[in-house]
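Asks: What follows are several structures.
Coordinate-derived values only; no laboratory data. Quick caveat: nothing in here was measured; it's all calculated off a predicted structure. Cβ atoms are built from the backbone, for glycine too; each structure is taken alone.
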Structure I
Amino acid sequence: MGVSSLGGHTRRIFHEHRAEAHDFTENSIYIRNLSDAYKADLGGPFDFVLFEISPASLGKIADDAEMPGVTSLSVETASKDIVLANLARALIPALEKPDEANALFVEQMTTAIGTYLVQRYGGRPTVASDRSGSLSRTHEDLAKSLLLENLDGNVSISEVAQMCNLSRGYFIRAFRETTGMTPYQWVLRERIDRARDLLRTSKTPLAEVAIACGFADQSHFTRVFAGIVGTTPGNWRRNT
């Protein structure tokens, strides 16, 4: 699957007895089976975010999305899909700076992309679940405890879901229904709360606060802190 980040790309795809010309605009996508024979002439800029999903992974995604039996996606060429494009675009910073990427965020976004693909292009209607949309108190407490013990992101959503005996997709939806936040958003808030405690009660340098709270470095910490709190860590410390 590919998502075009720019317009102006052209593709002439050759089939057995014919050829088709396609123009890709920004936010255009294509989906194809890599096991199928494929020959094409490409023209113009090529700036795509590309994903490969194995049949086994597709089946697991479909099960988590409560759409069992989906084994393939519909073939698409130069179709516009702004939702999928925005999901893919959100991953670009993590792909460009993998050292700063949070494993929970990456896993959460890839889960969202996979679920959307299955629901939109899997060819089957979504089946409404008869399960409660929220986590039980026991599962909520267990999940939060595991996430708090691993604020550096070294625990995956799959591992937390497994400890709760839930599928990954259901766990993410139920966690958001219960807390109003995705697991990644909740972890970020907890990191920032821990950072504010350190800033308020100690003279620990900002670079050390960043590492202690699970951020890649001071720059990463400052960006996230400012995005959530509305000011930089240094300004917040001086005004507290």
Structure II
Amino acid sequence: MKKLLNTLYVTTEGASLRKDGENLVAEVDNEQRARVPFHMLASVVVFGGTYLSPPLIEALAPRGITIVLLDRAGRFQARIEGPVSGNVLLRRAQYRVSEQPTDIVRSLVSAKVANQRTVLQRSLRDYSAEMAPEQRGRIEAVVDRLAGIIRRVGLTDLDVEVLRGAEGEAAHGYFSVFGSLVRVSDAEMQFNGRSRRPPRDAVNAVLSFIYVLLTHDCRSAAEAVGLDPAVGFLHRDRPDGRASRST
């Protein structure tokens, strides 16, 4: 059984990371803020102007501890990692399955839509009394719509393109009422639809930021077991080999 290790996120501007024995030490203004043993780490994610000492980089890479560099806005900049070992037989099996991914895509879409529906149902359960009737009605309508998509996705004669379309339809419905889930009255935290590259409001910025972190974790998990993170199932392969498209 694989032991799940930790990801260290360093968000403080001007922080300094260095090696001390078998530990990573984080300092701000020459004051130690954290000390983490290498054997507890799977990866390190740093934001903005964070200094990493060369001895630390040299220590992390051969241990399989990945370093991810993001800018101040959380956009991916670079990735530092040592040699990646892969099981060639496992990767060959992955490539074969990716040619006929219908069953896996169906499972992915079903799970994603079911989770979206669960989030909306929990919102109705916990905050229904605080919602205006019109707002509650919109969420209930999307919940019913997602239930229909789940039933449709379960049909065995749907091809991959239809399943991808169902995933997009579900996402459109989910985000059409996502603003009702934001329980903050601050005008700057209002959600008026999903936007990316760039996100046009604070909520979209938070969503995009979290997706960057999740993408890193998913890629690390795939590589840890020897899978190729650039080959996915739900999304089409891209010639640039972007691992963020793998699912």
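Asks: When distance in nm of label points 7 Å out along Cα→Cβ at positions 35 and 123 is calculated, the result is 4.6; to which of the structures I, II does this value belong?
Replies: Working: I: 1.3; II: 4.6.
Label of the originating structure: II.
Asks: To which of I, II does the computed value 2.0 (distance in nm of label points 7 Å out along Cα→Cβ at positions 67 and 83) belong? Each step should come with its number before you reach the end.
Replies: Values: I: 0.9; II: 2.0.
Derived from II, not from the others.
Asks: Can you rank I, II by FRET efficiency 1/(1 + (r/R0)^6) of positions 187 and 219 (r between Cβ atoms, R0 = 30 Å, to 0.05) and just name the one with the largest value?
Replies: Working: I: 0.95; II: 0.25.
Biggest value here belongs to I.
Asks: Quick check on the output: 45 is percent of Cα pairs over 28 Å apart, derived from one of I, II. Which one produced it? Working shown, then result.
Replies: Values: I: 45; II: 48.
Label of the source structure: I.
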